[in-house]
Structure P
């Protein structure tokens, strides 16, 4: 089955944007937390927008995870077992190479953990997603919104509650990405993957409308730019998912309109090797930060850009190896 050009280019764009957030952590020792329990304050507009643009990445990853998983499922029965193996391999990477580079005293469960569990669950329920993927996805997102307001779940001391619904510290574990809402977004991606085409522009408009209704009619007060665009990521609020996916759908629509692929081939390389890029970029920016750290956003953006260029050929080589042998 032919690869989807739009999805590969889109995934490449969000991989590049994601690298900015992680470069910020390693190079200028700055990272923000937008949780249901507290927000890290933003010192200025540059810091806010540098962080805010990277919010597009996680929703994009999970939507494309569902999209790609369903396409692979259609190829052959053998693909189902490959996806199961891949999900456990992702979890192994989280607990080894990825945890090591973050140097967290706690056992860290980040985005790769949620991706691995979501891929495993997708594989198990794949036959249902063509008809019920949209309903399942929306239901899981709504359940997660209820959970962070319910004492029953907030006060729970069960690991699965933390892993699937309420992120935070639990014993020796730091769970950043509660799985259920992100898995819901992956289900929605699989649902649209089963359709002949995706109405990107309509979905973008609908998502933007929902965001406006949720964010501005519920708050009902004059807002600064930062207040109006501040959205909860951990776990993702409805406002977070709708505004980020509105922009993501718009990006995918614009990508579909591009006829000249010369520039896009560069970006597509990162989208075809997302896991290799993810591992390499963490170690690269950690190395840059260890060599010289700074509080300058100019230094951050230069380091980020140089890092992207450095990673092009390893990702290009890695994709060729994967295409030939895997």
Structure Q
């Protein structure tokens, strides 16, 4: 689930420990009261990804999608969707349509995007980005996708910041012109993987979106990354809320499911729900435990943190 690697290749107390242990045991115990919630739709629209439940559902991604639906999830994420064959994309789209599920983000990736930094202003880089955007439109149609992840790339140390900012704006406007007629939305992701990335904090991405001035250029707010780079999650989300179109989840440290780290996800989810958010919440994290037990623990973690209305 490390985005860098993917794109390169295509309670602080004893009570917290007790809660984690009890959650794990409850997840493995089908008689636990929380299991009466099995299959019930969540309050927010959480989206698992391929492999997250393969020990319970099997290796087939289509079987995994069915399992996700049976557990109450109503969306999926598939970062590598664009690299799949048209036939496989169609099968995924057909199953999602049958189940009434949504496709979350997939990555607009030309295969070497981490070598193609849009900060440079180089024509060949922009051309490759535009070409990938065009291919993404056709792929999105096969699964009725709406959101597509874009990362502008690294700093260009030989250029002043203002020039780099202008180059990113120019490229994002070109992408927006392609996506806007189709109702598609680029969501720009601010990452914490390396300080060499051009977009580091939410306010920077907010500035890009305001400059592009298109409904097809918005923010992907990744809670895990933003906890690492800027903190004040609720404050910063509220400051930039009008440009946030997509949210991703991961606890810190470790980038695992909610309840495994320092983030108060129950309070955060309640806040997001209270703001009327109807978008997808991508589960872009790993499982803290291996095997079937670990997968059940993920589901239980979302049941606990999503249970803010009762």
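A short reminder: the numbers here are calculations on the coordinates, not readings from a lab. Computed from a predicted structure; not experimentally measured. Cβ atoms are built from the backbone, for glycine too; each structure is taken alone.
Worth pointing out:
- Among P, Q, which structure scores highest (criterion: distance in nm of label points 7 Å out along Cα→Cβ at positions 275 and 299): P
- Origin of the value 41, 18, 16, where Cα extents along the principal axes in Å, for residues 107-170 alone was derived from one of P, Q: Q
- Which entry (P, Q) yields the derived value -14000 for helix-only ellipticity at 222 nm (-39500 (n - 2.57) for each DSSP H run of 4 or more, over all residues; to 500): Q
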